[in-house]
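Colleague: Multiple structures are listed underneath, in structure tokens.
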Structure I
Amino acid sequence: MASFAQPKKVVADKIAAVVGDKIILQSDIKNSIADISRSGQTIPDNAECLILEQALVSKVLMLQAQKDSLPVSEEEVEAELDQRIRYFIQQYGTQDVLEQVAGKTVYQIKDDARESVRERKLAESMQQKIVSNVRITPTEVKAFYDKIPKDSLPYFESEVEIGQIVLYPKANRDLELYVVDELNNYKRQITSGVATFDQLAKRYSEDPGSKDRGGMFQMNRNDKGVDPTFLVAAFRLKDGEMSPVIKSKFGYHLIQMVQRSGDDAVVRHILKIPPITDDETNMVINRLDTIRAQLITNSISFTDAASKYTEDENAAFTGPYMVGRGGSTYLTIDQLEREVVTQLDKMNPGEYSQPMVFTDDRGKKAVRLLYFKSRSQPHRLNLEDDYNKISDMAIEEKKMFTLEKWLNTRIPTYYIMLDEEHQSCEQLTRWVSPANASTN
């Protein structure tokens with residue numbers, strides 16, 4: 001007699017672990033793995049074990065944060081969710097493609113992640129509280145360095161520290177009025193049906209990021225990367241409506257609302273940037289020459305001059321020095337623009353360049369004064385040249401040990417249960433005890 005296998009039951013979801021009165025669902029782990037995949041990162045073979053361990057740590061930290069009444073606002077949570085969605089849209093190109101790949105709307109993606117983001121924010125606050133008083137002494141820095149095997153000491157290429165003061169030439173009023181008239185003419189053409197917004201944006205817009213798409217892009221009301229004036233003007237519009245000509249830090253715009261849904265919107269815009277003449281550029285060069293003279297005579301320090309004069313928006317967050325990966329101000333030559341490298345060849349550490357005309361990453365004409373602060377020679381990690389780097393590594397290790405010590409004292413105080421499937425994870429040994437193991 002033929003035998004037929006019984007159909008397997010499909011489990012929609014199950015509890016992977018419990019910490020206190022908080023549960024970790026298998027779907028939480030799957031969603032985290034899906035986020036890793038969507039961000040383009042490689043998924044390790046033991047991803048479920050690693051993510052479950054992170055979730056367990058996060059639960060303990062979060063529960064303690066609740067006990068200690070550490071604050072996390074809904075605005076912080078929503079801002080991170082919006083940032084996550086914008087990142088995914090950027091990775092996939094459009095919201096539609098993201099939703100197709102995820103099999104969910106962006107609102108469902110946000111809802112799925114909301115509780116985990118709130119939990120992580122609480123956990124981060126608790127972790128910061130635990131390590132906030134960690135300090136390190138020079139003796140500890142040396143001890144950390146001494147225990148690094150000498151054949152494992154990293155090798156550093158020559159690194160430089162470069163500061164800059166950036167000024168932007170301002171277009172004269174006549175050219176600004178000319179650009180405004182151009183945009184108003186485009187609006188009349190669109191309104192009368194002579195041309196479409198899409199056609200004119202492709203032909204005339206000076207925004208390279210949206211020009212080829214007919215000026216179209218997606219944005220969110222809370223997007224910090226969009227000029228506030230542009231945001232306000234755009235979200236006043238109804239679907240299909242056009243704005244008057246508005247001025248932002250990028251130039252002048254004509255905006256059309258394509259579709260709006262809550263705080264998300266799809267818009268088209270035409271950007272026109274008033275041309276900068278040699279007269280305006282030379283005025284800025286002369287101003288930087290004056291600042292340079294003050295620096296050379298030590299009438300003002302570079303830090304004070306940059307704080308007082310620079311118009312570089314990034315300086316508000318990173319300071320007046322160029323930064324690279326991880327926010328470090330120590331840069332290798334390959335991290336610098338070609339024009340900067342060419343200028344440094346003519347300078348010695350401690351010197352200031354002549355004012356240099358350049359085009360910034362938004363395509364705007366600007367003038368900058370460079371400060372060549374320092375240059376290191378190629379070398380292996382050592383205490384004399386790299387004390388600050390070694391100190392940073394040592395204090396991070398000390399913070400990790402402090403957190404681990406704290407966790408080891410807290411884990412036994414919580415009810416913890418792991419699903420039988422995950423009890424074999426090597427990373428989770430300390431979380432499993434006879435009392436905490438699942439008997440299912």
Structure II
Amino acid sequence: MSRILIRGGRLIDPSEGLDCIQDILIDKGKIKAIGQNLFEMEAIELNAENLIVCPSFIDLHTHLREPGQEYKEDIASGSKCAVAGGFTLLISMPNTIPAVDSPQVASYIIQRAKSVGLCKVLPSGAITMGRKGKELTDFLALKEAGCVALTDDGSPLMDSKLMELALKRASQLDMLIMNHCEDDKLANGAINSGVVSSLIGLSTRPKSAEDVLVARDCVLSFYTGGRLHIQHLSSPLSAEIIDFFKSKGAPITCEVNPYHLLFSEEELFLSGANAKLNPPLRDKKDIEILLNALRAGIIDCIATDHAPHAIREKSRLDSAMPGMIGLQLALPLCLKLVEDGHISMSKLVELLSIAPSRVLKLKDPPKLKVGAKANITIFDPKREWILNEFTSFSKSKNTPLWGKTLKGKVIFTIYEGRIVYSDV
């Protein structure tokens with residue numbers, strides 16, 4: 001394994017109190033030294049002048065589509081997207097075909113990612129068999145197979161008694177329950193309930209659908225002590241509910257998708273079905289409140305919800321599959337939050353790397369520390385690039401940003417001491 005010397009970068013790691021210009025020496029897959037004017041005769045030198053050097057990113061919410069829907073994405077293409085976006089750890093969602101409701105499917109995903117070798121992929125297992133909301137899976141068997149969380153993502157678990165039981169069982173195993181919080185009976189439409197829906201004339205997914213299920217799950221987490229993670233938060237009231245139960249000591253965390261912080265429902269007029277999400281894009285006032293919740297620490301981290309779909313699945317707004325690609329877009333989107341003064345560069349690193357590792361309770365999280373595994377992202381916050389068929393590694397194109405000029409680019413991604421992505 002080659003030695004690597006990262007020279008002259010701005011090192012940022014909030015967990016280590018780092019924000020300075022220094023060098024990093026990597027040897028045998030680990031950080032050997034951090035300091036000024038380091039020298040190593042036989043090292044690959046990476047010039048990081050005017051670049052940010054930080055712990056690599058972690059995505060708690062990725063759809064890789066393998067097994068079963070490889071025409072949208074697969075573990076190989078998704079891993080390429082990940083490292084091009086600065087991510088070295090992905091938590092894959094279980095809505096595959098078949099669902100990740102057995103140790104065999106979980107093991108397949110882990111081994112497939114290892115064979116690709118670009119980054120680590122850890123599956124989340126389904127809470128219920130087939131994600132049908134009727135019968136709990138074998139949590140212990142899924143954990144022993146390598147699942148780090150449990151979710152029926154895309155299919156909210158509506159049975160309150162079953163969710164209570166799931167939280168209790170998961171608590172016994174110290175596993176994380178993640179839920180897509182939208183009440184199916186209330187969220188039976190396509191877009192946000194508001195001015196845009198009234199003009200377009202489509203059925204809606206109101207904020208109340210999210211609020212009701214977030215409240216239920218927070219109550220159950222409070223009473224059971226089960227660790228709960230709320231996925232893709234979009235409603236201001238849900239943020240208030242989460243904040244209240246956190247103050248009561250409930251073990252609750254939550255994530256937000258970058259799109260929900262930067263795009264309003266009006267994007268539907270410009271991008272049509274490529275701007276369709278579940279939960280949907282909200283209005284500008286909602287975005288401001290979510291940004292306040294992000295700054296206040298109510299929202300724990302940012303997750304991409306990378307959700308690739310084929311072109312034919314995004315042809316009509318009313319019937320289109322919800323979701324957007326996001327692994328290569330998270331950094332430039334978050335840098336826009338920095339540019340607009342909503343968060344600092346240090347906060348960006350925390351939201352994409354440090355905080356997700358805390359949510360997962362990782363024993364060996366990415367960090368810039370001597371002796372730590374060398375999982376490092378190096379990016380240029382000012383580099384401009386265009387998302388197109390030459391720069392995107394995804395099999396899908398479903399994003400409002402396709403063909404647009406973006407600001408902020410990963411230059412190197414280092415995974416366990418190996419350069420797995422380079423753009424020089």
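What follows is calculated from the coordinates using simple rules that are stated; it is not laboratory data. Keep in mind the model is a prediction, meaning the values are calculated, not measured. Cβ atoms are built from the backbone, for glycine too; each structure is taken alone.
Colleague: Determine which structure produced the value 1.7 for distance in nm of label points 7 Å out along Cα→Cβ at positions 151 and 167, calculated from the coordinates; the candidates are I, II.
Modeller: II
Colleague: Let me ask you something else. Out of I, II, which structure matches 3.1 when distance in nm of label points 7 Å out along Cα→Cβ at positions 15 and 87 is calculated? Don't skip to the end; give the middle numbers.
Modeller: Values: I: 3.1; II: 1.8.
That value comes from structure I.
Colleague: Out of I, II, choose the structure whose coordinates give helix-only ellipticity at 222 nm (-39500 (n - 2.57) for each DSSP H run of 4 or more, over all residues; to 500) equal to -8500 when calculated.
Modeller: II
Colleague: Assuming 47, 37, 19 is semi-axes √(5λ) of the Cα gyration tensor in Å as calculated from a single structure, say which of I, II it is.
Modeller: Derived from I, not from the others.
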